[in-house]
Structure P
Amino acid sequence: MHFLDYVLQPPVYGWKDDSGKLVKPSNREIFREFFTRLNIFRSVKNWLPFFSWLKLCCLIPFFLIFLFHFLTWWTFFAAFFYSMIMMGTHGTIWHHRYCTHGAYKFRNGFWRFVTQNLTVSVIPEEIYVISHHVHHAKSDQPGDPYNAEAGFFYCFLADVNHQPIAKDLSESDYNRVVKLMKHVGLKGNNYKQYKYWGSFANPLRSCTAWALNWSFWYLIFYFLGGHALACCMFGAAGFWALGVRTFNYDGHGKGKISHRPGIDFNRKDKSINQLWPGFVAGEWHNNHHLFPKSARSGFKKYQVDLAWYYIKMMYLLGAVSSYKDHKKEFENRFIVPHKTG
């Protein structure tokens, strides 16, 4: 078996049936798996998905305080900008194009650290990165951790049910996980610690980084606009963290083939280009599946790519040392032939 076939912890209902077809669990089965895997009293190895949702739950009070005490036109637009554009674009820049695909390289660790902490920290890198490699290897196939064919909740709760790494990897296989995470700049568990915690991420270091990131940003927002702005921005981060869990269901046509001529050129899976994620976060998803290692995925003239603009700006400033850009290859394969044909 290939490493990516077993690096993720399989759900109780499995990835596929005896005939090789995708298992489509009922919502009841999905929620049972969800609450079982959040139970840290059942197993300490459940700590990372619990930690991920704990951060989300801690953002809910900020959102409610913002909604009932600080909601004005200016805080509404600030929350909209921060959640839709800042958080969304940062997710594309950091988790997607750098941590997973290594589409660009930083000049040094300082600029990597700055980029990592550009926004309020929500999603643990490990949960995103390892599973996203599997997603690309098995896109819309059994084993894809957020296969849209299995329904909305299959995708929405995937960070708990399908994305954590397996708990019984051999030392050599765990070292492959470490290698996939090495460039991210996080000091992970050694193999003995992994066997106890069931993760690459270390609980103490993860909680420390969380506390420092949130403290820094709350103080910055407070000095800029008091508790109103701080609650507004943290509430907006929570809104984004909940909403981003719906993306892959929509981004893969809700499990149906929804490709459009002249817009979605990759036909190997169900990924589609969508205007809203594209404009606000640079997530032209069908383009990305064509060229996953490209630092730019907005290839056509109207395809605004804020994540690419940040990467390019950092390159011009010297903070990014190199990047991969597949726009020319895209044009040569899909645009030029139609002009000359």
Structure Q
Amino acid sequence: MYDLIIIGSGPAGLSAAVYGRRAGLDLLVIEAKPMSGGQILNTYEVDNYLGLPGMNGFDLGMKFKEHADVAGAAFQTASVRAIRDEGPVKAVETADGTRYEAKALILATGAEHSPLGVPGEEEYKGKGVSYCATCDGAFFKGKDVAVVGGGDVAAEDAVYLARMCRKVYLIHRRDSLRAAGSLQEKLKSCGNVEILWSRTVQSIYGGGQVEGVKLVRAAGKKGAALLAADADTTLAAADGSRADSGEQTEDLAVDGVFIAVGMRPDTEAFRDAVACDGQGYIIAGEDCVTGTDGIFAAGDVRTKQVRQIITAAADGACAVAAAERYLAGLK
């Protein structure tokens, strides 16, 4: 029986481990992968973590893990299948059938950016493909970039990138945006943002870095109108002829591709024990308290406005503070 089990070893989980050990709690960190750090391990350079500008993401993740090790946190690699609220006992069941017990749990499994699932995406992660404009936008100052998506995040990313990039293409598969009206107005006021309607990304290509994307644009009645409207487009037809399917492929030269087609919180194993919103995020406030006594949520996995390394680390501290109050019998 542990005082606290932390599920997840990204910035939120590792921060919670450090603060938990400093509070004298007997705790265990359960991580799905044998290497701690979460998403930042795949980030070439982190430029927005306070005091460490230009830090390599992998190195930062290793620093976080080293701090938790020095604090005396215990780690176990396992895939969590389910958690159970058994009153004063919180049970964690793993895929291999092992059961762990604790008086309190912190859920810090994070959220993953939904991928496009196209050739070149995985290959160029950290080499021009990004899922976070505020994290990586500064690396593309004065360059041409593409944002893929049509919701609030995609619109916000395009507006943000327009402040520093030479040209921003917003690629959307439909002929209208889902983004809020106020964001669409901001987009219109950006002279260097061009919306490419009714297009999907077929592949991402380049050499050592991203050099461009291949797009597919629907033809038919609507597509024909778009083709006529884009007679002077900066896009170049890949083959100069219509495909039998009524579609046309085009090449767009860009230095970076920002993918904003949604997030997927890693909460499948928790949904019987804690309340989640319609998107699957665990409902919890800035204190990281969920609707289930003794279970707390920290980092990208919970409902929140800003998902950054620094806010995840802060959540780890807040979640431990809330867990301490719970363990002491305080509300």
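Overview of values
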{"read-out": "Among P, Q, structure where relative contact order in percent (Cα under 8 Å, 6 or more apart) as derived comes to 20", "value": "Q"}
{"read-out": "Of the structures P, Q, the one that 25.2 was derived from, the read-out being mean count of other Cβ atoms within 10 Å over residues 106-113", "value": "Q"}
{"read-out": "With FRET efficiency 1/(1 + (r/R0)^6) of positions 154 and 314 (r between Cβ atoms, R0 = 30 Å, to 0.05) derived as 0.70, matching label from P, Q", "value": "Q"}
{"read-out": "Test item: helix-only ellipticity at 222 nm (-39500 (n - 2.57) for each DSSP H run of 4 or more, over all residues; to 500) calculated as -15000, pick one of P, Q", "value": "P"}
{"read-out": "Structure from which 17.9 was derived, Kirkwood radius over Cα pairs in Å, for residues 10-113 alone, options P, Q", "value": "P"}
{"read-out": "Among P, Q, which structure scores highest (criterion: distance in nm of label points 7 Å out along Cα→Cβ at positions 90 and 194)", "value": "Q"}
{"read-out": "Origin of the derived value 1.05 (Rg/Rh (Cα atoms, Kirkwood Rh); candidates P, Q)", "value": "Q"}
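Quick note: the coordinates plus some simple rules give every number you see, no bench work behind them. Just so we're clear, the structure is a prediction, and the values are computed from it rather than from any experiment. Cβ atoms are built from the backbone, for glycine too; each structure is taken alone.
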